[in-house]
1. A value of 125 was computed for volume of the Cα convex hull per residue in Å³; which of 1, 2 is the source structure?
2. A value of 20.8 was computed for mean count of other Cβ atoms within 10 Å over residues 93-100; which of 1, 2 is the source structure?
3. Could you tell me which structure in 1, 2 was used to calculate relative contact order in percent (Cα under 8 Å, 6 or more apart) as 22?
4. Determine which structure produced the value 12.7 for Kirkwood radius over Cα pairs in Å, for residues 85-140 alone, calculated from the coordinates; the candidates are 1, 2.
5. If you rank structures 1, 2 by percent of Cα pairs over 13 Å apart, for residues 61-100 alone, which sits at the top with the largest value?
6. The value -16000 for helix-only ellipticity at 222 nm (-39500 (n - 2.57) for each DSSP H run of 4 or more, over all residues; to 500) was derived from one model only; which of 1, 2 is it?
7. Can you spot which of 1, 2 the value 2.2 was calculated from, given it is distance in nm of label points 7 Å out along Cα→Cβ at positions 37 and 173?
8. 1, 2: which one has FRET efficiency 1/(1 + (r/R0)^6) of positions 21 and 125 (r between Cβ atoms, R0 = 30 Å, to 0.05), as calculated, at 1.00?
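Please treat every number below as a calculation from the coordinates, not as lab data. The model shown is predicted, which means the values in this text are computed figures rather than measured ones. Cβ atoms are built from the backbone, for glycine too; each structure is taken alone.
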Structure 1
Amino acid sequence: MSAISERRERERARRHQLIITAARELAEAEGWEAVTTRRLAERVEYSQPVLYSHFNGKDAIMRAVAIEGFGELAARLRRARLATSEPPEALHAVCRAYLEFATEQPALYQAMFILPTDVKFAHAETPPPLRAAFDEFVSCFRSDNPRRGLFAEVTWSALHGIAALTESGRIPPDGQAERLDFLVTRIADTSGGPATP
C-alpha cells in the first residue's frame, strides 16, 4: 500500500470515528430522535454524501455506536472482574459495573439493548465485542459448571430488566444495591458458587 493510500485510509477511519462520536454525543444530549444524517453532517462538517459513503443511514450509525459500546462494556466488566481477588465478589463487581454503565450512558445503552438493531445476539454472527462482554459474565461462574452460559444469560437478563425499569422510572433507583445483592446471592447459590481464580 502506498503512502497516499495509507493516508487516505487513516483519514477515512478518522471520519468514520468522528461520525460515531458525534452521533453518541448528540444522542446523549438530545436523544436518538435528534440524531439525523443532516444534523450529523452539519456537526462533523462533511456533506451528507460523505456521511453516506461511511454509513447507509441512521440504522447503520446506531449499529456502529452499539458495537463500540459493547467493546467499552466488555472492557469495563473485565476491569471489574479482575479488580477483586475474592471469587464471590467478582460476580457482584461485574453486575454493579453493568448497571453503572447503563445509568451513566443511557443513550448508548439504548442503542445497544433497547432500540431496534440488526446486531445478532447469541448467534454465529455475534460481533466479537458483544461476545467479549457476555464472556465476562460467563467467567464469573465455575468452569466445571456445564450451565455457566445459562447462568450468565439469566444474570444479564435480570440486570437488563433492572436497568430498563430503573431508566423508565418503573422502579425506584434507590433500591438498586438491595436488588443487586439479592440477585447475586440467588444466582450464586443456584449456580453452585462463583468461579475460583
Structure 2
Amino acid sequence: MLTVGLTGGIGCGKSSAAKIFTELGIDVIDTDLIAHELTQSNGAAIASIRSLFGSAFITLEGELDRKKMRQLIFADNNQRNQLEALLHPLILAETVRRVQRSQSPYVVVAIPLLFETSDYDHLIQRILVIDCDEQLQITRTMARSRLNAEEVRAIMAVQINRQHRLKNADDIVVNNQGIDNLHEQILRLHQNYLILSASDHPSK
C-alpha cells in the first residue's frame, strides 16, 4: 500500500489538508491524535509519565497537563528527549497497526516532526509537505492556539527548518491562499496517488 507522510511547519495547514484527504475517502492517521489518546485519562502512557516526571504533570482528571509539560520541554532539551523516548515507540506501534488495518486505496500518515525522526522511514514511501510563508505560520498559530508570537517562534525553532523540508519533499503544497486553492492542490495529488497506488512502484 502507498503510505504518504504528511508534514509541514506549525500553522501551515496540515490539519486542513488531512481533512480534505478524509473527505476524499482516504484513511488519515494522525500521530498527534494518537499521542493525545496515549496521554488522556487512563491513556497507555500516563503511568510512565507520572513515574518519570512526577504527579505534578498529571491533572486531577488523570491526563497529561499539556501546558505545564510544554513549558518544561521547551526550556529543557533533556526533558524533551526523555518524553519523546517514552512516547515515540508507543505512537509508532499504534501508527503501524492502523496502517495495516487501512482499507483505502492509499493511506496518509500525518507526522508533524517527520524530518526530525527516522522512526517512520520504513513505513513512508512518499513525503508531502504543506508549506506557507513563515509570517503566515505565526499569524495562523496565534489565532488558533492563543499562543503569543514568541511562543510560536519557540515551537518553530525546534522543528526542522523550512528549507530542509522543501528540499526533501516528494510533493509540496503551498498553502498561502484560501481553502479552495488548497482543495484544488490536494485533489490533483489525490489523483496522482491513486495512480501510484495501483502501480508496482508506488513511491515513484
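1. Values: 1: 148; 2: 125.
This value belongs to structure 2.
2. Details: 1: 20.8; 2: 14.9.
Value 20.8 for mean count of other Cβ atoms within 10 Å over residues 93-100 corresponds to 1 out of 1, 2.
3. Working: 1: 22; 2: 36.
Traced to structure 1.
4. Numbers: 1: 12.7; 2: 13.3.
Comparing all candidates, it corresponds to 1.
5. Numbers: 1: 52; 2: 62.
Top value of percent of Cα pairs over 13 Å apart, for residues 61-100 alone goes to structure 2.
6. Working: 1: -23000; 2: -16000.
Derived from the structure labelled 2.
7. Values: 1: 3.6; 2: 2.2.
Answer for the origin of the read-out: 2.
8. On the way: 1: 0.75; 2: 1.00.
Clearly, the read-out refers to 2.
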